[in-house]
Structure 1
Amino acid sequence: MSEIITNNNSTNVRLWPKTLHRAKQHAASHMARYVFAAKYVAGKSVCDVACGAGYGSNYLAQTAKSVTAIDISVDAIDWARKYFNKDNIKFLAADAAKPWPLEDKFDVITSFESMEHVESPQAFLENVYNHLSLDGLFILSVPNGPRDKKKTDNPYHLHHFNDVDLKTLIEKFFPKAEYFSQAYKKGIKHYTTKLLRKARLLNKQPYFVKNYFLKPGLHCDLKTWFVVTQK
């Protein structure tokens with residue numbers, strides 16, 4: 001069973017599932033980002049920055065050599081240790097925009113829906129760069145800034161990056177960056193469940209992790225943008 005609880009450190013409200021199955025049901029678009037990243041982590045050391053409740057870190061740890069997962073929220077780290085711990089995961093409470101409490105360098109660093117929350121995105125990226133191994137891979141997602149800025153229900157985003165601002169910031173540290181947008185394909189299963197919802201047999205329209213894919217470029221009509229780059 002999933003719960004809504006308040007994060008006392010960030011005053012943010014999150015959906016925190018207790019199993020990967022629930023995460024796929026209730027946070028499909030976010031889980032899809034980890035599914036994409038998992039293609040690159042087999043046998044590698046990984047740092048998952050702003051890991052939240054820890055389900056994504058747990059998913060990566062299924063094939064990664066090791067995963068170090070950090071989040072500013074002590075509540076989130078406690079939750080992650082309780083429900084998503086594995087022998088090859090280390091969960092740490094830390095502010096991603098301040099010096100990290102570790103000296104490790106990683107083959108892959110992931111960070112999804114995080115940079116818009118920190119006071120200094122440049123300090124955040126500098127930390128990522130310093131903790132990335134030579135030729136290491138960095139995978140980041142951020143909201144489509146102009147679209148996100150129009151929303152009134154999320155006061156926790158401190159920054160709204162447009163395409164030019166995002167590229168300018170990223171390429172200060174990672175000039176080889178490639179850019180994508182997360183898209184969704186509405187297949188037969190999606191439309192079938194939509195009919196069930198209209199018939200009031202479902203309370204909410206479900207989305208499916210497998211239906212998400214990355215489309216090259218930063219598209220103004222898609223709400224989540226991706227950066228994939230090497231050091």
Structure 2
Amino acid sequence: MAAPEGFLERAYRDGSLPDATGEPVPLAPHSVGADLGAALRDLAIAEGAERTIEVGLALGVSALWLCEAVMHRDGRHVAIDPFQERSWNGAGLRTLRDAGVEAMVEVIEEESQLALPRLVSEGRQFDFAFVDGDHRFEGVFLDLYYMTRLVKPGSLVVVDDMWMPAVRTAVAYLEKNLATTLEPDALPGAFRWRRRPLSRGVPSGTGDTAVLRLPTERPELRWDEFVPPY
């Protein structure tokens with residue numbers, strides 16, 4: 001199996017990747033930058049990840065970084081993207097083929113809100129997750145909730161685009177109610193909260209990408225238990 005390192009270097013140099021017909025699709029703003037991608041890879045390696053999962057394949061760039069993390073452990077990666085054909089014209093699927101990692105990636109072209117609970121019911125488990133799909137509150141909340149059931153206790157869930165209030169609200173809920181812990185030093189420039197404001201509204205912070213550590217034991221909430229996220 002060919003390693004994707006050289007492929008990624010060329011993609012960042014060119015600033016684009018081809019779709020299924022060969023038409024170039026710009027990397028920005030749809031793909032992780034080289035620095036974040038390398039940091040994600042290194043973090044997954046440091047965690048000893050063998051099974052990784054992401055929501056949001058897009059052009060396939062983050063998938064390649066995670067493949068780099070697990071390929072030497074004979075690992076596997078799952079990527080969920082219902083818009084691979086409609087929005088990306090198969091660009092992510094072509095990326096996986098051209099980079100030589102197609103055999104180690106399971107692509108699920110279905111809404112994550114449907115695919116993730118099915119993976120839970122199948123008893124699937126993962127060591128590391130990257131969430132960068134639906135950024136509406138209900139979508140990212142469900143993605144994160146099901147990741148707390150799919151990712152092994154004590155492992156990491158990384159969430160992109162924390163500049164969006166909906167994403168921050170979902171992350172805050174997990175912290176307040178599901179005992180996840182924000183690790184702002186796990187990635188360079190990772191998200192950290194500012195002091196909670198005196199005025200009402202969604203709290204803000206610095207950094208676009210949050211790293212959440214799941215608890216070693218899943219909390220058992222009372223039937224009526226709820227802590228407001230802010």
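Every number here is computed from the coordinates shown, using simple stated rules; none is lab data. Predicted, not measured: the structure shown is a model, and the values here were computed from it.
Points to keep in mind about this one:
- Which entry (1, 2) yields the derived value 21, 18, 13 for semi-axes √(5λ) of the Cα gyration tensor in Å, for residues 64-167 alone: 2
- For -10500 (helix-only ellipticity at 222 nm (-39500 (n - 2.57) for each DSSP H run of 4 or more, over all residues; to 500), calculated) the corresponding structure among 1, 2: 2
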